[in-house]
Structure P
Amino acid sequence: MSLPGVCVVFLLRRGPEGVEVLLGRKRSGLGQGKVVGICGWVEPGERAAEAAVREARSGVGVRVEASDLHVAGTVEYHFPTRPAWSQQATVFVCRRWHGEPVESDGMAPHWYALDAVPYSRMWDDASRWLPGVLRGGTVDARFTFGADLATVVLTAE
């Protein structure tokens, strides 16, 4: 069975203390209140990179070119007790864009130093794969969440 597609984009920049990543507090929808990367659904007939370009614009007001997106891999999320939440994410890293990130109805963005990423405020799986991606690695992983819809109970990488 094919999972619905989503995209997640991590903007990286050189800050005063080193590399920083743009994350944001999700204001609505699945994951409301959690800190996440720029993310959204891939619409029917749309490629993940096209969705990433669209979500960067609507989510934080920056213009990203598809050619500047680096595919860092995929992550599958399985929620057996809430199957509608299950999805497959294409993960992108981007180091070049136009404009300054701004708040939107969906996200309140904030720059974090790589050693200060607030993993405890993110989905439970993030600390298992995101550090490697932010340091230039890739991911190909599957996570199954428990009945509480918050805790990873099974990991496959």
Structure Q
Amino acid sequence: MLKYYNELLYFAQKQVGDREKAKDIIQETYIKLLEIKDKYNINNERAYLYKIAKNIVINEVLQNQKMPSTEYEENFHISPTSEQPEEVLIKEDQEKIFMQILEDLSPRVKQAFILYTIDGYSRKEIAKILDITSNAVEKLIKRATIKIEEELAKRGF
């Protein structure tokens, strides 16, 4: 867990422009993680630490609007939020979880769901491929959707 300290410190320092304030933020980040680590199953500590640090920075800024900010030249060339390290890691975790849920579906349900949502086949085409009725295809897709939504809700998504 401490192996991420330096990169988190750099991240926080870049956000607040003050190394000492960044150290305080990272210390608070680790404290918050330790408080909730036993309560929740955290799959990716690094991404979670980034998320906590980011939230603390936002809270600090909101509480103290006079926080000094240093404009860096690189701020003019910032990558989109979707390409930020913590967002990339979170997205990768979400994709892994989705694939795990998909793998747990029964073969027929999974096949219908993949043909419909990923491959883009119509319900009629799937019915022909699987040699079942369109109504049966509808039920399989609905069953898959409900199961995926339930599993994602259980995992906090």
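Laboratory data are not the source of any read-out in this text; all were calculated from the coordinates shown. Everything numeric here is computed off the predicted structure, so don't read it as measured data. Cβ atoms are built from the backbone, for glycine too; each structure is taken alone.
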Next item on the list: Using the calculated result 14.6, 46 for Rg and Dmax of the Cα atoms in Å, pick out the matching structure from P, Q.
Entry: P
Check: When FRET efficiency 1/(1 + (r/R0)^6) of positions 33 and 145 (r between Cβ atoms, R0 = 25 Å, to 0.05) is calculated, the result is 0.95; to which of the structures P, Q does this value belong?
Finding: P
Notebook entry, point to check: Can you say which of P, Q returns 2.1 when distance in nm of label points 7 Å out along Cα→Cβ at positions 49 and 89 is computed?
Noted result: P
Margin query: For mean count of other Cβ atoms within 10 Å over residues 17-24, which structure out of P, Q has the highest calculated value?
Written below: P
Next item on the list: Looking at relative contact order in percent (Cα under 8 Å, 6 or more apart), point out which structure of P, Q has the largest value.
Entry: P
Checklist line | If helix-only ellipticity at 222 nm (-39500 (n - 2.57) for each DSSP H run of 4 or more, over all residues; to 500) is computed and equals -22000, the structure in P, Q | finding: Q
